[in-house]
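What follows is a set of structures for review.
No lab work stands behind these numbers, since they all come straight from the coordinates. This is a predicted model, so every value here is computed, not measured. Cβ atoms are built from the backbone, for glycine too; each structure is taken alone.
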Structure 1
Amino acid sequence: MKYYITVGEASGDLHASNLMKELKKIDDNAEFRYSGGDLMKKQGGTLVRHYKDTAYMGFIDVFMHLPDIMKNIKYIKQDILNYKPDVVILVDYPGFNLRIAEFAHKNGLKVYYYISPKIWAWKQSRVHKIKAFTDKMFVIFPFEKDFYKKYNYEVEYVGNPIMDAVNIENRNISEFRKKYNLSEKKIIALLPGSRKQELKHNFPVMLKVSENFPDCQFVVAAAGSLDKELFMKYIKTKDITMIYNDTYELLKHSDAAIVTSGTATLETAIFNIPELVCYRGEHISYQIAKQLVKVDYISLVNLVMQKEVIKEFIQYNMTVENITEELKLILEDNVYRGNMLNNFDELRKKLGGKGASERTAKIIIESLKK
């Protein structure tokens, strides 16, 4: 069968690549064409657009690049028509993918959505477009099934694909330290995001925090979607180590982490690494989002647990002082740290075990044969 897949960021690239791997196990004749990333490229097929060339975030950033976005949408639409796939598989990224869903549906193509957009957080009206233009929705959080049920839309809960991607076994701290020339000091992971705008607003504050912890070493997880030079522009001291495109290995061997909001908050918790979450964006974008967001938390950890498990420092609360105080608690207060880790145990149970990618692939192929 022929599969056309569209993703818009690093996490989508990861989960789509695992889905492709599982589809190939079942479908010997699987052919792929996609707007995606390097991990998908490793699975074969044809990469027509890389997500790092089209990843924009925040109202201002999107507005400034609107001509490029519309041009890309037009290109992908035509490419889908030329390819004539058996199914179009959309991965999260609603601003772009819902337009593709409508187009593909109106042109008589099957449309499957893997990893629901976070419409339960904001823009809940998008559920009507999803119902109208998507043949199947695969959700990865238990509460999403209940959310869609309120709108009389049955979705498939397949478990969380992060459980497939994360391997918490085989920790070898000595080998890791040697590989990246790290000392015996505690390792604090910095995850400043995978987009230029996230780096601009979050990274300088994170680096400033490091100055308050001389007995720790701060290691930056540099996302593969960004050039190394972008990170180096902010790093002014030799005390900061940068690890490029090896985030999971860093998390596996860290003592704590400072993480921007997103999938990384969940990944960090699954690795059982105590963390705090921080996020700062453009002032105008933040004010608009504040009026639209319908949830109490921004981190997936707190959303899944439906309570505050990890501290969130958003916009004006994202200060060096606040982050420093919380990080000291995480590192020095054993009761506080232990309570967080106990909650992470419960979180992993809620997310279920491995197999989300495999389950999704089986359902896709079985349904396409009907």
Structure 2
Amino acid sequence: MRYIYILFIFSFVNLTLAQQTNESIDVGGINREYIQYLPVGFNQNTESLPVVFVLHGLGGSNSTMTNIGFKQIGDSARVISIYPQGIINAFGQSSWDNGTLLAPIADDVTFFNNMIDHLIQNYNIDQTRIYCTGISMGGIMSYHLACELNERFAAIGAMSGTMATDDIANCVPTYKTPVIHVHGTADATVPYYSSPLPSLSLVGETMNFWINVHQCLSSADSTQLPNNAADGLTVDRFIYQACTPESSLELLRVNGGGHTYFYEPVNDFTEAAEIWLFFRKWFHYMQQINISDIPKDSFTISPNPSNGLFKVKAKKSNNIYVYNLSGQLIHKQLIYSGENILNLSVLKRGVYILKYGSKGELNKRISIQ
């Protein structure tokens, strides 16, 4: 796919300053391969970074996916990117074990589980901020992982790949995974509107599944992206309303777009950039463990997430500062030794950063639903 190779030609600049390596890991006696990219200057002793898994499509390769933009995002936003390689299926195509008819005989769920465990043990990653995205069959696999490893992924993004019908029938996510989906209406490989492939859903069916998971309204707030490229396409952004949590379901519909990767300046937007802007808002609160170096019993806050009313227990009096994800201070409160009530019910649903103490003795993500 030539569009992958011409995207971000500058990706090779400063490659020697970064750390891209070919890695492998044992999965039930089978050697599984992946490419790992650590951002420039990465230091696991001083950083705990998020991770994005980037998955290739049917018949694709992980090396091709390294050129779609996540390495540049990783260097600027401090993100580790991982590019796994799928197993060959019965038709000689590299693919993913995701419940579709073209899936190989493979234990991909264990593959991803083992990679995550390895990253935790060796690179001090932020366990609350693990994401997955992919194109075509890689997007289908991202949905599958949101079901099968629901406790591990904070958000997923699908590019031109819908949910397997088997996942729609059987997936019961405990954690309400935030989802962004990108799809062209003229996609002839994974259709948008009609005649779905066997074992695959249409875009509307996929979105309806997550509308139900997030308890969103069936209608969405729609805006059109600036139409700057001379590609004959327009892009509508749909953000579904009243979801739990808010803004956790998003669709980018490329009107007239085919089964391809969209990127600037050829198109009106770059998929990797849009997906990261969505991902960076989310963390997996069920994985929020040992988030500071202060003793566990020195400060507790519960429930998290909540409806805006939090119970705070502290061993000493100090200030609490609450920031939005743009870094703006939106609430300050003195808490006292013992039990306190932190009332944030006037805030919108979403994720906020709480700091305890003037020197930021504790930084914690809290969620209002």
Exercise for the section: Identify the structure, out of 1, 2, from whose coordinates FRET efficiency 1/(1 + (r/R0)^6) of positions 167 and 223 (r between Cβ atoms, R0 = 30 Å, to 0.05) was calculated to give 0.95. Expected result: 1
Fill in the blank from the handout: Computing helix-only ellipticity at 222 nm (-39500 (n - 2.57) for each DSSP H run of 4 or more, over all residues; to 500) for each of 1, 2, the value -14500 comes from structure 1
Handout entry: Read-out FRET efficiency 1/(1 + (r/R0)^6) of positions 95 and 311 (r between Cβ atoms, R0 = 30 Å, to 0.05), computed value 0.55, structure in 1, 2
Key = 1
Completion exercise
The highest value of relative contact order in percent (Cα under 8 Å, 6 or more apart) among the shown structures 1, 2 is in 1
